[in-house]
Structure 1
Amino acid sequence: MSVGSKTFLQDTVPGPVTLSKTSVVPTIRSRWADWLEIVFVFVVFEGVMWTPRSLGHSLTIALVVVSVLWFSFRRNSRAELGLVWPSRNGTILCLATGGLVAIAIPVGALLSGQSVPANPDWPTFHNLWPYVIWAFAQQFLLQSFFFLRLESQLGTRWAVLGSTALFTVAHLPNLVLALMTCAGAVFFTTLFRKYRSIYPLGIVHALLGIAIAYSFPDSLMHHMRVGLSYWQF
């Protein structure tokens, strides 16, 4: 940030500007660091999705978690990461909009002749509470990690599209879930762009995921699995 005022004229005439290596290198490193972190985390995350459960699989999960947390907290404040509540109006808007969509999903399923719950034995309670945690983790990954880095490199609008693309690809080969995810990611990142908080988004994400799980049959959703586990269902 410049020290001089943008409103008032300066008394001194600026001299010639010389660019030293020390003034240029940090910007270049920061730019490359953002892209390298994005690619690294996404590739390792996809490795988790496409490898069978094993010791290596568990270690890959640990690598994703540690990398995302390390990359995020070493450069961003809690407020920048969205680890604060938005204003009351922002909270109400996020929860009300997401809640209405979550209600509309099973209602639409019933109106189309689909029974709700669509699957008699899934999901159960022990499936639901881990999903709530996973919903918040996904919002942190989507917003606090991918969106912030893409925003610093591409600007806010392109960051919304870029984050949405990454989030959608991560849900393949489950095409139905990927399409829903694409719409959801636009919704989530648009709200994060405005209110900068993942807390109400995590709640809404959990509500929408649970609504989808109860409203769509396993023959279509494969237990909402993605990656290799989609084919192993």
Structure 2
Amino acid sequence: MIREAAGSALLDDDEQPVVLVVAPGMSAERIEALSAKMGFRLPGELLELLPQCSGLDGLLETIDFTGQTGGFGLDAIFPRCIPIAHDGCGNYWVLDASPEGADVAPVFFACHDAPVILYQAPSLAAFLAEVVKMYGPSHISLVNDVHEDRIFDVWRKNPGTMTVAQAATGDQVLKEFATNLDERFTVVDLRQAEVGMGFSWGRHGPQTELRRHRDARVFAYAPPMKRSLWSRLTGR
């Protein structure tokens, strides 16, 4: 996919040529050190890519396959997160790595305005294919669709949400998750999500309480728990 992009005519929205700069690959020692720094095994397709290329300049704001761009948080949602790209406005595309280091990891788009998380692609390869389409003749791409349109659709409509009581009637994963949540929470199951589906991680402001059920892509959010007047006065 990278060779294909580098060898094709890429055009920005003004139909001007895009200069694609491919960052050099990494040695096995550097990749091992990167994995150790992150604290988990990198996805297989990323391990395959890094010896050939560690990033791309010219597509999106920047693409950094090492995940070292910095500035991304939300550990409660993505405990093994690799931020691989951003749009220059504080919004990131991230790989959601599994603890066992599966061959592929899905890509999510994490936005702060509106504060939503959206499912972008099932793999890094699928994500890069859609990025390249952004710079093709039609400029039609699922990356554009998510980045420009789906954000506010999810923020306004909250599709696919369920109460804790509803989650408690679901499959074993949902039932187990529900037992650890109180009625304040709204639950969203993204295990079989379509591109553009997601949830409003900042629905209740900067103090929104966020949960994830282990390694399953099942999430919940709630307003912060109200504190009593005595608790607020004493700090207890």
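Details
- Entry that produces -22000 once helix-only ellipticity at 222 nm (-39500 (n - 2.57) for each DSSP H run of 4 or more, over all residues; to 500) is calculated, selected from 1, 2: 1
- When mean count of other Cβ atoms within 10 Å over residues 117-124 is computed for each of 1, 2, the one that comes out at 12.8 is 1.
- With FRET efficiency 1/(1 + (r/R0)^6) of positions 69 and 109 (r between Cβ atoms, R0 = 30 Å, to 0.05) derived as 0.20, matching label from 1, 2: 1
- Of the structures 1, 2, the one that 29 was derived from, the read-out being relative contact order in percent (Cα under 8 Å, 6 or more apart): 1
- Ranking 1, 2 by distance in nm of label points 7 Å out along Cα→Cβ at positions 61 and 157, the structure that comes out highest: 1
- If mean projected area of the Cα convex hull in nm² is computed and equals 14.8, the structure in 1, 2: 2
Since every read-out is calculated from the coordinates, none of them should be taken as a lab result. All figures in this text were calculated on a predicted structure; none of them were measured in a lab. Cβ atoms are built from the backbone, for glycine too; each structure is taken alone.
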